[in-house]
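Nothing in this text is a laboratory measurement; each read-out follows from the coordinates by a stated rule. As the structure is a prediction and not an experimental result, all values here were calculated from the model. Cβ atoms are built from the backbone, for glycine too; each structure is taken alone.
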Structure I
Amino acid sequence: MAVWQKSFFLEIGNSTLTIDDVLPHIDGTLPRDWGGEDHQTWGKTDTNDLWIAWVNDTRVIEEIRFRIDLRNVDESFIEKMLALARRFDLQLKLIHVELLEPTMANVKATLDQSEAKRFVLDPKKFIEGLGEK
């Protein structure tokens, strides 16, 4: 993850959601980037992207993560991620700990409080303050 990006996870829990369930809701709205037999990314890894990993033989999703580029916040991309969360009744998760309702207000508040935002606003000050915490 780049310093200017903020990651969010979608809580899968005990769901048996498969990659085949979500593909129709992603393909066509975001360009595929790179992938393999048990994972796929959409978007661009240095800006906004979505990454999904699944169990190869069952195709059940293990993890969904998306990253937002705070250098140029793309609300259209965020809305696509929130729509995916709402469609499959998933919650946003921060650093695999904090659960949030999938709303634009929650995403914006998290972005505003992030290290990535501090970096984007003043890279020099951010770097100078790295050892101060």
Structure II
Amino acid sequence: MVVTPLYAGLMTLLYLVLSFQVIKFRQQGISLGDGGDPKMLRVIRGHGNFAEYVPLALLLMAVMELSRFSNYVLHALGIALLVSRLLHGYALSFTQKFRFGRVWGAGLTFAVLAVEAACCIYWGVKMHLV
């Protein structure tokens, strides 16, 4: 495997940035939950949303890579996932007025997951029929 580890590493770095953003806000006195602070809630959700979607996307990418899908397809999906999570993470964790990033980040993440799912289903059906 050569493609998935690259994007797993890049995603981990982004996850750490989002984690440090939560820690930074926690140091302001909110040790648990969001404390009713809307900014803290946004930062927590930016971090949490990343943790909810990225592992599945990387797992599907790894399955595709092990199934010998084109490296070009894998890189296209990896770049799209990275861009989507940068947009979404920035929109939630670093600003309050970046609606474009939140909408397009979420939409692009869903598109990556849908393409990966379709590819995995296609491969599974193809191999089952052979």
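Can you say which of I, II returns 27, 15, 14 when semi-axes √(5λ) of the Cα gyration tensor in Å is computed? Label of the originating structure: I. Given 2.4 as the derived value for distance in nm of label points 7 Å out along Cα→Cβ at positions 90 and 114, which of the supplied structures I, II does it correspond to? Computing distance in nm of label points 7 Å out along Cα→Cβ at positions 90 and 114 on every structure in I, II gives 2.4 only for II. I, II: which one has helix-only ellipticity at 222 nm (-39500 (n - 2.57) for each DSSP H run of 4 or more, over all residues; to 500), as calculated, at -9000? Source structure for this number: I. In this comparison of I, II, the computed figure 3.1 for distance in nm of label points 7 Å out along Cα→Cβ at positions 74 and 106 is attributed to II.
Suppose distance in nm of label points 7 Å out along Cα→Cβ at positions 18 and 34 works out to 2.8; of I, II, which structure was it derived from? Comparing all candidates, it corresponds to I.
Out of I, II, which structure matches 1.6 when distance in nm of label points 7 Å out along Cα→Cβ at positions 2 and 82 is calculated? Value 1.6 for distance in nm of label points 7 Å out along Cα→Cβ at positions 2 and 82 corresponds to II out of I, II.
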